[in-house]
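Just below sit the structures, each encoded as structure tokens.
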Structure P
Amino acid sequence: MKYFFILFFFLSFSIAFAQKSKINFAEIKKEVQDSTSKYYHERLVFRFQYDPNILDSLEIKNLYYGKFYSKSKNALLLSEKADFIDSFKKNNTENTLALGKTLLVKDPTDLEVLALLLRVYSKENADDADFGLRATQLKRLLQNIIQYREEDGKNDIFTVMSIADEYVLAGFLNIDLRQYKRTSKANKNSISDIWKNGRKKITFVVIQDY
């Protein structure tokens, strides 16, 4: 569990000091589909799976926000993800770890899979070498989302690639969305989930796979 305290420290640091920048999806699409580009998605995936620390912030940005433009974007089957979630709920440690690793080969940026695997490792296999790798991968991805957040007054706006990512990020920001009321607004290529609790407000822009 000690690793999680270190993880939270770095995330808190990122929230306070990260530089903010716009996300240009048209530019990301161009870069991640160009096999000669530094940001070619398949190349980023390979390097991220090996060692997430060798990627700089722009590479992490293109890796995460470029996932829908990847050639392998349709490789992840919903049935496989459902089996993984079911195995986790049944506390089937060995099967959960095996299914999770398979899913991350296809999509190493799935925050929900990474977060659930870390919960399993922290309870059963904290000394496993894979634990540190998955924790670092999750940390880098969450830092990336936080870095590219926008502000509208006192409202932080985070751009994520799935509803599950929205909940994982909220959890790591220590925000209990069960205490908030949500309203959703459809945009051209995304859905804005606006959460309010009194004067507190946070928005997640969930990008649609198009």
Structure Q
Amino acid sequence: MFSGPTSHVENVDFVFLYIVGISVILLLGITAAMVFFVFKYHRKKGHKPVDIHGSILLETIWIVVPTILVLSMFYFGYIGYEELRSYPDESMKVNVTARMWQWEFNYENGKRTDTLYVPLGQPIKLEMLSMDVNHSFYVPAFRIKEDVIAGKNNYLGFTPAKVGEYDIACAEYCGLKHSMMYSKVVVMTKTEFDNWYNTADEVKEAAEIAK
């Protein structure tokens, strides 16, 4: 947590812990207040309760404080969202095609594969489209998930920051073999990627990829 295979993992994890932390504090505070009031104001013989007719201070606090907390959650979340939806001009574009029940990745030089290969430190723009039903491109380790809609182009940006192999899953139910719609992201050094990218491999046909 706070470090991972993409540049925005830190932001996503921070927002997650920030929201969970505030929620836990509120839960404990409200629970403690309820227990305190139960014991302090339980029925007593000879005690006559008195109504409270308003408090400007209390009303201001319970309006201003929650508003600030909610707006701060939105602010930090929006920063992370903007990072996912933005990409520099030098980004490497990869076309992602989803179909039941496979992923296909097409590169600008014509290479086509069922595994996503990307170079370390290179901004990536994924341009995604479904050929049949709705899917969802999900890489848990990258903290990214984006719907891949039938008949609609969608996109996602990220910058890999750590060499390794990471799972790709479909996070939208898409039929009987939905649970088998897995692939890999392989983050390589720049030299390794260039060697792979410039090697004249035989192009895989879609039918072959589906096997």
Task: Read-out FRET efficiency 1/(1 + (r/R0)^6) of positions 70 and 142 (r between Cβ atoms, R0 = 30 Å, to 0.05), computed value 0.90, structure in P, Q - done: P
TODO: For structures P, Q, calculate distance in nm of label points 7 Å out along Cα→Cβ at positions 62 and 190 and state which one comes out highest.
DONE: Q
Task: Given 18.8 for mean count of other Cβ atoms within 10 Å over residues 38-45, calculated: source structure among P, Q - done: P
TODO: Name the one structure among P, Q that mean count of other Cβ atoms within 10 Å over residues 22-29 of 13.8 was derived from.
DONE: P
Task: Answer label among P, Q for the case where log10 I(q)/I(0) by the Debye sum over Cα atoms at q = 0.09, 0.13 Å⁻¹, calculated from the coordinates, equals -0.51, -0.81 - done: Q
Open item on the list: Given -16500 as the derived value for helix-only ellipticity at 222 nm (-39500 (n - 2.57) for each DSSP H run of 4 or more, over all residues; to 500), which of the supplied structures P, Q does it correspond to?
Closed with: P
TODO: Using Rg and Dmax of the Cα atoms in Å, for residues 94-157 alone as the calculated read-out, with 11.3, 33 as its value, let me know the right label among P, Q.
DONE: Q
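Read-outs throughout are calculated quantities, based only on the coordinates presented, and are distinct from any laboratory measurement. Just so it is clear, the structure is predicted and the values come from calculations on it, not from any experiment. Cβ atoms are built from the backbone, for glycine too; each structure is taken alone.
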